[in-house]
Structure I
Amino acid sequence: MGSTRGTGSTGRARRAGRAVAAAVACGAALAALTAVPAQAHGPGRGQPHWELKDLQDTGAATVRFRGLSAVSGRVAWVSGSAGTVLRTTDGGESWRNVSPPGAQELQFRDIEAFDARRAVVLAIGEGESSRVYRTDDGGATWTESFRNTDPRAFYDCLTFFDQRHGLAMSDPVDGRFRILSTGDGGRTWRVLPAEGMPAALEGEAGFAASGQCLVASGPKDVWLATGGAARARVLHSADRGLTWTAADTPVPAGDPARGVFALAFRDRTHGLAVGGDYRPDQASPQAGARTADGGRTWRPAAEPPPAYRSGVAWLPYSRTAALAVGPTGTDLTTDAGRTWRTVDTGSYDTVDCAPDRSCWASGEKGRVARLER
């Protein structure tokens, strides 16, 4: 969430050099990753692979971590069931349980971290179960900055445009998705007017599965993923949530368990959507879609992920590569979502990548992993 500044031709040359180096490193890593066999979970050294981290000392080995924020290769935060929040500052070698006191009954399904000390976490659920907490000291203390008092609201996800401006979204109230806004880094929140939100479809809602049903790119653009209705849609706002437009996707819906579960945008025009049917005994024949016009239109993947996927992330500095995760594996695309292939069969709910090209994943039974190269 920062920027690098240069002065004159020297600054431009330095930025260009860093960009080329990042692209070369990312390209080499992608070439190696595509060589990982689908059945390999933790292959030998020299190939990129998910390396599971040991959380035994935290008491969180049974927690399901659906919230994840990758700050860097050394700093990451995860959040999940039983009101649990963990943080690492050494690349996952050790973890500190920094859960807010008295939150054992809450489900922390989304977390957004700015650095090793500052983070905002969302608890989901009906009525007062939906809450937002913020820390400025690495989780040593937390402040509850929002508690939902409307029994009709159920908050699913949150996202930030920068270190000050962010949004959270609730399932429809009075026929429209409800949007919560902050302009001070999550310290205070207000409900935005509903007039700019299109009417929700019957049965339409968001999925609090990976913290990626609401995502932002750039200073003002934000997208919201839906399911549960006759059509799975993606809603887009170009003014930080004041007005929205809706577009249908080819991801199957028509059931409360089906729809778009996660979104990822590498810029304000190029995005990916993944989802399907989260029930393990149900097929997900078209679990991926892509857009190149900011979400106005969505095209199905020619070769989609083979099963339900709940999380997706672009690899940093790549225009074509991304990872999608779900309970049955990890899939890789190297052509911007046109085709996907499975590269790992471990269970993960969400995935996130940091500006330093590091990627993390988390999920059930205390599973947290970092992509090792």
Structure II
Amino acid sequence: MGNKGKTGTALRILLAGASVAALALAGTAPAHAGQRPAPRLSWEAKDSGTDARFRGLAAVGRSTAWVAGTKGTVLLTRDGGRRWRDVSPPGAGELEFRDVAAFDARHAVVLAIGEGEASRIYRTDDGGASWTQTFRNTDPKAFYDCVTFFDRRNGIALGDPVDGKFRVLATGDGGRSWRLLPSDGMPAALPGEAAFAASGQCVVSSGRRDAWIATGGAAASRVLHSADLGRTWTVTQAPVPAGDPARGVFALAFRDRTHGLAVGGDYRAGKPSERAAAVTADGGATWSPAGRPPAAYRSGVAWLPHGRATALAVGPTGSEVTTDGGRTWTGFDTGSYDTVDCAPDGGCWAAGEKGRTARLRVRSGG
């Protein structure tokens, strides 16, 4: 059997819910007679050719992915990471790109963060050969963090609270134009509450209408939910460390409109994050802490497609996998990554500091 066949078999085993403990990169227990060994996971590093820090990532497939990061950098690979092409918007060298949403290898939207006019959105329709700036923030009090799309036309971008409420931009034409949504459907923010632009996952969506916002920095970590494209929101607390500007929910992932994961903690190096993950089965109305959470603060999380219980979490000190829907997590890598994303074909990517990019490798056990 060739490598492609082995990878496919291992991925099917993984999605079927192999033993979490057996998935650790350190090794697997010997299989019983007639039992297929559990697959092993590892990140296969890809040389990006830059030292930018990538917090924005969009996995299109095993071959194609976009990353966006510091120094106005946007890269695109179409050959599985063997070569990354610099497709950065011209004149964007001073910008901090923190999120990218890609529809395919040609069409993508990137978001830059910062106060006032530093918050901008660009769109390309030709694989980054040219870009159009479709939004530039003119409110000096506003600061935009991340973006998500429900489909190829409808999407929202999240901004930190202004006058006591989170700001939401909406697009109905694939990011070619944006409008500020009214704030009357948004609950009041807590004192000090904000979103973290750490992985492009502070606002996420599932299906054609549902979206969720992750917050922190206040007395409680919270998750907001909208079932109407961002027009109105409900809010609930999440059992993730809070009470400090450096603590909260940093990333969310929903595999459908009911089953979701939250990860976060305290992003400061060396600070404990004993409850760095939570899980919901009712669309975010209630959250339960993970029975065995990740080992430390985690900034990114993603479900593997086509399975119902397998997901990945990443952060500066390592990566974990869950195969029971987020109740328990087991480490498989100690490298530093800020964000993770998985494509419909099963291709999973991670990115982070010092130009780090990687694709998930799933190997047959034994």
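Values quoted throughout were computed directly from the atomic coordinates according to the rules given, and no laboratory measurement underlies them. Since the model is a prediction, treat every value here as computed from it, not as a measurement. Cβ atoms are built from the backbone, for glycine too; each structure is taken alone.
For mean count of other Cβ atoms within 10 Å over residues 78-85, the calculated result is 24.9, so let me know which of I, II that is. Intermediate values should be presented prior to the final figure.
On the way: I: 24.9; II: 15.6.
The correct label is I.
When you work out mean count of other Cβ atoms within 10 Å over residues 54-61 for each of the structures I, II, which one comes out largest?
Numbers: I: 15.8; II: 26.2.
Comparing I, II by mean count of other Cβ atoms within 10 Å over residues 54-61, the maximum is at II.
Here FRET efficiency 1/(1 + (r/R0)^6) of positions 94 and 126 (r between Cβ atoms, R0 = 41 Å, to 0.05) has been calculated and equals 0.70, so which of I, II was it run on? List each step's numbers first, then the result.
Working: I: 0.70; II: 0.95.
The read-out was computed on structure I.
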